[in-house]
Structure P
Amino acid sequence: MVFSIARQAAFCAAIAFASLATAATAATLKIGTEGGYPPWSMVDASGKVTGFDADVGHALCRKLDMRCRFIVQAFDSLIPSLQADRFDLIISGLSVTAERAKAIAFSIPYATEDSAFVLPADSPFVKAPDQAALLKDLAGRTVGVQGGTTQGAFLQKHAPDIKLKTYETQDQMQIDLSAGRLDGTFSEVTPQSQFLKTAGKGKFALADVVIKSSADPAILGQGIGAGINLKNTVLKQKVDKALCELITDGTIKASSEKWFGVDLSNYKACK
């Protein structure tokens with residue numbers, strides 16, 4: 001019996017050591033994200049990345065049997081950093097566009113999202129009847145956009161008479177809106193809605209006109225995907241497969257509903 005117990009203890013110790021060794025040697029998936037785009041990507045006081053993007057990243061790491069390491073930096077620097085191999089993936093509410101696809105590869109578009117203006121609640125432009133009328137109403141007005149986003153590119157093309165002011169983060173843009181230094185902001189619907197539930201509650205409103213990606217898919221994109229280095233074809237295949245599994249098993253749906261209150265899963269991407 002003594003020998004049996006000793007042998008069992010040794011066996012358990014060996015298993016524990018093997019588990020520690022596996023954890024220590026597991027490959028790390030480095031993920032670039034912005035960290036200042038709630039509820040897609042946020043960084044808390046301890047430096048932990050949270051939000052929908054973080055959920056997707058962690059779920060991917062579990063599927064790929066890898067450890068996640070998030071690298072936080074400005075949105076407009078993410079693609080150059082990916083090209084420079086600073087990280088393996090971009091997961092940061094990144095729209096899949098033809099222009100970006102010249103520089104990087106994309107996973108399947110695992111989520112869909114539209115864009116909208118936030119304006120003062122008493123602005124008559126909130127009730128503009130259609131896109132053309134709204135863009136005409138905003139001519140000569142100052143509208144905030146985030147640097148490097150499809151929303152800024154869309155306004156440059158379709159509303160050149162709007163005065164654009166570019167910001168590094170969504171928070172900076174919303175602070176200026178609250179302070180009266182902007183006439184409005186233009187971004188994706190979910191972070192705009194988040195602002196209206198918090199600092200902008202009662203003071204600002206979402207314009208009735210929502211700008212669908214179909215308004216200009218070449219600029220606004222085909223959905224939200226993970227950015228991947230063009231040369232990393234093996235990783236792309238693994239990520240695409242994992243994302244389809246996460247869509248099919250409801251993981252992305254659950255996370256989307258947790259952070260946005262709606263399901264943004266792109267079910268068509270895996271058919």
Structure Q
Amino acid sequence: MKKTLIALALTATAVSGSAMAWTPNGIGNAMEFTGTLTPKDVQNPWEVEIGPNMDALNGSLKPNEKVVDIVLGKSLPLLGIRVADPSKKFAGAPGIAPQIDYKNAVNLDGFKAGDSTLSLKVVKASDATVELGTLSAVFTAAAINNDDLIGVSGRGAKMSLFASTAGKGFFGGLPKTADAALQTENAAWTAIGNISRTYIANYTGVSANLSASPTPEESGFQDPLAEYSAAYGAGLKSGSTVRITLDNPAAADMAWKATFPVTVSYQ
């Protein structure tokens with residue numbers, strides 16, 4: 001989120017040329033509130049990658065069929081968030097926890113072991129106003145974090161993350177409970193890497209002797225006395241199935257598209 005600096009000035013309108021003046025037999029007038037709003041960007045340590053577009057999801061249908069399953073020959077990365085500078089850990093601060101909005105395309109309450117359901121509207125490729133049906137797939141998401149007290153080696157932990165409320169890291173893109181997330185940092189690291197190795201390329205151990213948390217945790221990356229390294233990844237696994245369900249059987253070749261909405265902000 002952007003922080004806004006508000007400079008407020010008060011001006012009074014009166015018959016005198018003075019900014020403030022007593023007016024004999026005054027009958028009142030208008031007082032204005034004026035000022036300048038200056039956006040102030042909060043510097044955060046993250047970089048984001050969305051996509052790339054997938055344009056080869058082709059399938060075939062028999063006459064009168066409305067459902068086609070397309071098996072992915074490779075993983076399909078959807079969203080990655082990682083530390084921008086792999087040589088640096090970052091100190092905790094307010095306003096830097098990534099927040100994710102998939103516009104209800106992902107069932108956040110349906111996660112189990114890091115997997116949930118992606119549902120998208122399928123439309124005609126040449127005319128998005130023509131709805132053809134729906135796309136559904138198993139959606140995988142995980143996040144990892146390790147933190148350490150600044151200047152105190154080994155006083156921290158590494159963990160898989162969940163995010164129960166706004167303000168927690170990667171909220172909106174993770175399971176809301178610990179039980180629904182991948183249980184260990186290693187399992188989450190592996191799942192993210194299977195989607196895209198680039199998502200974890202900048203993830204570094206804060207301290208070599210950090211212990212792994214036995215259960216997922218959540219973090220707002222706010223502690224100024226701690227330093228962090230973290231990563232998030234979401235996508236469709238290699239070998240998983242993308243199912244397209246049409247409203248009506250296809251009578252001829254049908255070019256289609258589906259749009260996955262992604263918004264990342266910081267809080």
Structure R
Amino acid sequence: MKNRHIAILSGLLIAATSVLADDVVAFPDRSEAWLKEGTFVNLNNLRQMMPGLSKDQVYALLEQPHFSEGIFHVRKWNYIFNFRTGKGNEFITCQYQIQYDDKLLVQSTHWKERECEALVTPAPAVAPELPGPTVSEHFTINEDVLFAFDKSSLNDMLPGGRTALDDIAARLNSAYRKLTSIKIIGHTDRIGSDAYNQELSLARALTVRDYLVSRGLPSNPLAATGVGSAEPVASGCPAGRSSEAVRCLQPDRRVTIDVLGEKRQ
């Protein structure tokens with residue numbers, strides 16, 4: 001009786017081991033293949049593999065397996081496939097296994113190496129982003145916020161000017177799918193010589209341009225220019241250089257930014 005129990009337990013252990021072995025995808029050693037170098041498989045044929053195919057259909061797509069494991073009654077077929085990488089004659093080699101159900105129809109397929117699976121499985125199609133409306137925007141930053149008086153370098157930029165430009169850059173980066181044109185124009189008031197005002201206005205526009213690039217805007221559509229005091233907006237200001245005139249002319253001391261681009265949907 002005791003020996004009978006031992007025999008029964010041994011049989012159960014063997015059966016349990018078989019179930020576990022079937023649940024694990026085990027690939028044979030490549031040295032056991034009759035075609036160790038593998039074949040360059042037709043990708044279109046390989047992409048047609050799916051559960052439910054018969055062995056005849058698999059054979060028509062992939063031809064015979066590369067290991068001497070039988071054709072008709074076996075539940076697994078193993079292949080060795082080569083894939084070109086697109087770098088000259090370079091290629092990679094991977095093992096591929098087909099598992100069949102009790103009706104000898106394809107139940108599942110498995111790759112030993114994931115890089116080949118990635119080559120076979122097409123990347124999911126990404127819907128193109130639809131073009132949005134083309135719009136224009138205008139921004140004005142006054143000198144009293146942007147730069148210290150009579151200054152133009154990045155080190156002379158005031159905290160309020162940095163904050164204003166940060167906000168503009170963030171808006172353009174998030175709201176626009178494509179930026180066609182960003183025109184940065186520096187302006188001054190009428191006080192000072194034309195040559196000096198032209199130089200100062202251009203220097204400020206260039207500093208603003210470089211700052212916006214550092215905040216992630218593309219450099220290609222950015223253009224900077226200075227117009228000196230040629231485009232005043234203040235009116236009714238007294239002549240001369242009095243403190244009242246300087247205060248009244250403040251709107252003329254500015255940098256403007258004109259944007260043209262395609263907004264996101």
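-1000 is what came out when helix-only ellipticity at 222 nm (-39500 (n - 2.57) for each DSSP H run of 4 or more, over all residues; to 500) was calculated for one structure; which of P, Q, R is it?
Numbers: P: -12000; Q: -1000; R: -10000.
Matching structure: Q.
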Original post:
Among the shown structures P, Q, R, from which was the value 0.9 of distance in nm of label points 7 Å out along Cα→Cβ at positions 187 and 251 calculated?
Top reply: R
Subject >> Among P, Q, R, structure where distance in nm of label points 7 Å out along Cα→Cβ at positions 51 and 219 as derived comes to 2.3 >> reply: P
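Taking percent of Cα pairs over 28 Å apart as the quantity of interest, name the structure among P, Q, R where it is greatest.
On the way: P: 40; Q: 48; R: 62.
By percent of Cα pairs over 28 Å apart, the leading structure of P, Q, R is R.
Laboratory data are not the source of any read-out in this text; all were calculated from the coordinates shown. Predicted model, so just to flag it, every value in this text is computed and none were measured. Cβ atoms are built from the backbone, for glycine too; each structure is taken alone.
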